[in-house]
Structure I
Amino acid sequence: MLVGVTGNMSVGKSTFISMLSSCGADVFDTDLFVDSLYRKEEIREEVRREFGPQFVGKGSVDKKALAKAVFSDHHMLEKLNAFIHPMIRGELMKINHEGRVVIAEVPLLFEAQMDDLFDKIILVTCPQEIAIERAAQKGFSRDDYLHRIRFQWPDEKKISVADFAVNSGCSMDELKKQAEQVSLNLLKGEKK
């Protein structure tokens, strides 16, 4: 079973995925996959050609600089997503998930229209103020956070199409209980 985990910025997707992994699920890390793409010469050349040489460092793409630029220019963001998302989609389609549960974190799963790839989808949410605090711990200002989530669907829209919704605005013990329950439901093939 291929399971997509999605949610807006700094809601605790990676933490929840780690908990699902400890319940026995395998994990496909889309961030690591994109990092590997950005180390490929042909991808770096495409980024240099399409977005400019200032985003290509020695051996990789400067993700931080590119992110800052694309979140300041909607056209540039659309162009980057149109370039990267098909490669992510193609890699997800290659995953052999027969007889096992594979979790993939895809922050823009619905926005990128990748929901058709997954057997089940888990939405991770939390109160916005908690997400803003978590983003600040990663070096993002409140304004940065609010600007970036403008490009993501609101939770209310995602909840209506996700199979599971998890609120990570709780203690780690409570989140672990949610992960265990979702894991059990996935193994039984149920929705919550």
Structure II
Amino acid sequence: MTLSAQQNSIRHAVEKYKEASLTHVHDIHIVTYINHLEQPCVKIWFGRQDRPKHRYYFQSVERRTAHIEKVTKAAEKRVNEKKEEQAKKKGFVPNILIGDIYVSSWGYDQTNVDFYQVINKPSPHFAVLAKIAHETVPGSEKNMSCYVTPIKDSYSSDNSVRKKVVRYGKSQCVNIDDTRLARLWDGKPEYKSWYA
């Protein structure tokens, strides 16, 4: 059986150093040892890293132990947060209504704004969206930019698309394509810019 680069690195550390000991906590691999100067040391690998992220020596075994406890507590917290987030995603039921307006703001040299209106809800996790027009807020146009607001019901049913409603952080969004999400429009004008 061939060992991974990480397994080889850990095995090398355990075999090379005096009083070496290996411990696993969640996705962390911890090797404690005494170096050639008789100092207590630690090497710590996170996840599948080939090389240790932490490589420290300490003035005392107590300080080394305190450092390891700090790292393992942080790992425990990270694992618990990940479990909570997964549970939230699993129990996520979108609250999307027909007539809701979603906005997607995107671009590199310029800021493009697209508005979408929910025209149908075939299932709890999918919505049928239609792209709608927008208008410039009077007096907001300056320096190749302006603020825009959507014009509700300004769509034709032949440009509708079925999209998945997803959770993004604490918000619910709609996947527009591989690179864009649309969030629920908050009623405030959206910034738009263009390049000559």
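Just so it is clear, none of the values below were taken in a lab; they were calculated from the coordinates. Everything numeric in this text was worked out from a predicted model, so none of it was measured. Cβ atoms are built from the backbone, for glycine too; each structure is taken alone.
When Rg and Dmax of the Cα atoms in Å is computed across structures I, II, the figure 17.0, 50 traces back to I. Ranked by distance in nm of label points 7 Å out along Cα→Cβ at positions 29 and 117, structures I, II are led by II, which has the greatest value.
Can you tell which of I, II yields -15500 when helix-only ellipticity at 222 nm (-39500 (n - 2.57) for each DSSP H run of 4 or more, over all residues; to 500) is derived from it? So the calculation was done on I.
Suppose you compute relative contact order in percent (Cα under 8 Å, 6 or more apart) for every structure in I, II: which one lands on 14? For relative contact order in percent (Cα under 8 Å, 6 or more apart), the value 14 is produced by structure II.
When distance in nm of label points 7 Å out along Cα→Cβ at positions 21 and 141 is calculated, the result is 3.3; to which of the structures I, II does this value belong?
I
Where does the value 0.70 come from, among I, II, when FRET efficiency 1/(1 + (r/R0)^6) of positions 61 and 85 (r between Cβ atoms, R0 = 41 Å, to 0.05) is the thing being computed? It was calculated from structure II.
Quick check: 2.8 is what I get for distance in nm of label points 7 Å out along Cα→Cβ at positions 133 and 165, calculated from one of I, II. Which structure matches? Checking each candidate, the match is II.
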